[in-house]
Structure I
Amino acid sequence: MMKPFTLILFSLVFFLAGCSKKQNEEDRITDSGLFQLTVQLDWRPEPEHGGLFYALVNGYFEAAGLEVDLVPGGPNALVTQRVATGKADIGQSASTQVMFARSNGFPLVSIASVFHYLPTGLMMHESNPITKFEELDGKTIMARPEAVYIPYLKNKYKIDFEVIPQNFGLASFLADKDFIQEGFYIAEPYFLRREGAQVKWLPLSDAGYLAYAVLFSNEDFLGTYPEQTRAFIDAYIRGWEGYLRETGYESTHAYLKTINDGLTDGFLEFSRNQILQDRLVEGDPAKGEAIGRIQVSRIEAEVKMLEELDLLEPGQLRAKDVATETFLPSP
């Protein structure tokens, strides 16, 4: 939990950010009459942000009366803090991170899905004999120490394993056939296979860990600009529809390469195809899932999971306070 001094400091920062709200409102309209809106990404621009960049490249945001600035992220993007203090209007992160921020006093609300479940998994060499989560008992895994799935796996399967901090590199994995590492299966396999490694995965979704990747915003922004938020979400959903279903996605890939010089055509195609294959964005229509749709009922299940892991106190967080379907188009 956040310490009292930290809460006081955060409250002061948020108050100071709010003092400039009137000026910010006056400055949001550009000379061309568009409403300025800033989105803080969680990582460097890649296909996981395909819907946003397709909407930008094809003018969907502009047609909705918006001038949208997509700010690249990285390992230390501090997405929740930037949105909470008004330095960004909308952010992308995991739904659990938004919940923790909310429980610590950050006035954040999830407003749309990016992925219906995170493409996170534990990657191993094909030769590794491990085939199920139970067999991780006693092993060592490179992962983010704060990741919620760590206590989740230990609790569900009654196992224990050592965690060494994630460094987001692949050298250790390539050098050790027994190495186990957290990763995104829409990204790392491409680079590992290019180096000759044969890779297999234990996707966290197979363990029943069903956190979303979400877009979220600040309560103050949502209350002040509801129509602009709806217009943004509509354009964002159209962007994903175009990126996944139309042949013109190549222009989005070309643009991504101009702002992230680490991208190649091969990686972009691989990542997009993986997102399509696993229906990460579209979800399962039989479960009421669709592009952009977030279900408060599923957020409620996530809150209960965090309570069972003693990461939240019972009743500390209500699903309806940390997620809303208000700004989504009708099903």
Structure II
Amino acid sequence: MDHIENDDNFKGLQVNKGISEQPIVNPYLKDFKKFKRKQYSVSEYVEGILNKNISILSQAVTLVESSKPEHQSIAQEVIEKCLPYSGNSIRVGITGVPGAGKSTSIDAFGMHLLKQKHKIAVLAIDPSSEISKGSILGDKTRMERLSIAPNTFIRPSPSAGSLGGVARKTRETVVLCEAAGFDRIIIETVGVGQSETAVHSMVDFFMLIQLAGTGDELQGIKRGIMEMADGIIINKADGNNIENAKLAQSHFKNALHLFPLAESGWAPQVLTYSGYYDIGIPDVWSMIDAYIDFVNNNGYFLHKRNEQSKYWMYETIN
């Protein structure tokens, strides 16, 4: 409509024409439907995973984590068909208090393993908010080098209220990653402290990251997570903190002497390192390799895997 201000009598004023009211629905929305993600069949999922297609592997993990009944039935078939190709990796669980440097350490560990020609899958479990039920899923930002490196797969998953430091479907995700050819699986837990027992029942080596100056020997003696650890590593042993880390190392060594020997026969070691400055990383993985050789030689490796399968069967039935 023309405004009176545009009349010749009002030469100093000008009002532009308005526009008609726009629709509240995006007019291009119908075009987006053309780009809908392709729905794969069970055989396509399995074939893609076995051919090491990271995109299909990611979608398969999403399918496994979905709570939709139709997704769960497809996921179950995919897992069953991938099972014969799984079990060929070394699974390492990493836990510790929030802020201990789990994600930063995994970045350093991963780069060390890549130099040894390994393929690494990292399953990072992120805590979910009790209020909004959401998760940030931002652990990748602390793995700057590993997240852009080839032969790696980093998958953050929400804990979604499941206790024990892992997500509900972490064990199934491990099977898919192993079928895709990843020979080193690292599971980073939520970091809830002394109740993270579920992750112990799905890994071969359970590593506890500690910090210097977080408690006395009594804290180390406490049952629960301490007696399940196959190795304790003290992070941030750099700069002015080296002496504190060595003192914490002696405290934890003394505490471990009070525990009975583990069923595997392995005496847990306590090491110091710095994930940020890449100090002592080879020593940590030498300890893990030594443990795997030790339990392979005495037959405990296969025994533990069988016990874990039984444990999860009973868990599923319950």
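Numbers below:
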| quantity | calculated |
| --- | --- |
| Relative contact order in percent (Cα under 8 Å, 6 or more apart) - structure with the largest value, from I, II | I |
| When mean count of other Cβ atoms within 10 Å over residues 65-72 is computed for each of I, II, the largest belongs to | I |
| Computed 7.6 for mean projected area of the Cα convex hull in nm², for residues 169-272 alone - originating structure among I, II | II |
| Test item: Rg/Rh (Cα atoms, Kirkwood Rh) calculated as 1.17, pick one of I, II | II |
| Among I, II, which structure scores highest (criterion: distance in nm of label points 7 Å out along Cα→Cβ at positions 121 and 257) | II |
| Origin of the derived value 1.00 (FRET efficiency 1/(1 + (r/R0)^6) of positions 209 and 241 (r between Cβ atoms, R0 = 30 Å, to 0.05); candidates I, II) | II |
| Origin of the derived value 26, 19, 16 (semi-axes √(5λ) of the Cα gyration tensor in Å, for residues 57-232 alone; candidates I, II) | II |
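Throughout, read-outs are computed from the coordinates displayed, never taken from laboratory work. The structure presented is a predicted model; accordingly, all values stated were derived computationally and were not measured. Cβ atoms are built from the backbone, for glycine too; each structure is taken alone.
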